[in-house]
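Asker: Multiple structures are listed underneath, in structure tokens.
Bear in mind these aren't lab numbers, they're just calculated from the coordinates by the rules spelled out. For clarity, every value in this text was computed on a predicted model and none was experimentally measured.
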Structure I
Amino acid sequence: MKQLDLVFNVAGTKTKSHFRLNYANTALDKETVQKAMDDLSALSIFVNKDGASLYGTPVSAKYVESVETPIIEAA
């Protein structure tokens, strides 16, 4: 399964915050993703305990694919 991983700077800090989507369209273009990140950032509805926006400035976006390798399986 591929995840869409959107990375933002937390407002006022050097910390990065990830917004991961499990069932994202894998054919999104750069402009569409950039607009979605800008829109999410503009909402400022996700804040930390200090009131800083968790999704402040968009930094990057990427698709992440994970591979599971079973070690023990039920019989």
Structure II
Amino acid sequence: MESHGALVGWTHHDLGNRVMLKMESYHSAEDVDRVKPDQFRFLMTKQQAAVLGNYLMEISGESSARGKERGWFRRLFG
């Protein structure tokens, strides 16, 4: 089954060594007032979640939340 739409929300549940990712979407702008969003749930390992997150950061052109590694001065003195 193939489905597409505009992503309008997401949430996750930490399940220990796994993550349940819930994504919500609408097929069209008219659906927003008439129906609940479609929901898709994905169960994945935390490693898979990290790979997905890194992939999305890369294709978006955004920088990692980690940034550069801190130098020795910042590590010692904050």
Structure III
Amino acid sequence: MSNTLTIELPVAGLPSAAELPANFADEVRFLIATNLFEQDRISSGKAGRLCGMGRVEFLLAASRSDVPVVDLRGDELAEEFS
């Protein structure tokens, strides 16, 4: 048995059907995954699973979408480059 979550969205808030890409559901899953990952609410592994990717594949795709994939703070950054 697969656990899924269905989200209802008002059609008026979406692009017209003609403008929706064939992979719209995949795109939405990726956008949700990147948003939750960026907010530190889920790990990169969970984000990858959410959108049907492996962890590394998700990190590469997120990076290409300008989502920061490394969050080092001042002292951590200094330590990383020392």
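Asker: Can you tell which of I, II, III yields 44 when relative contact order in percent (Cα under 8 Å, 6 or more apart) is derived from it?
Answerer: I
Asker: I, II, III: which one has helix-only ellipticity at 222 nm (-39500 (n - 2.57) for each DSSP H run of 4 or more, over all residues; to 500), as calculated, at -14000?
Answerer: III
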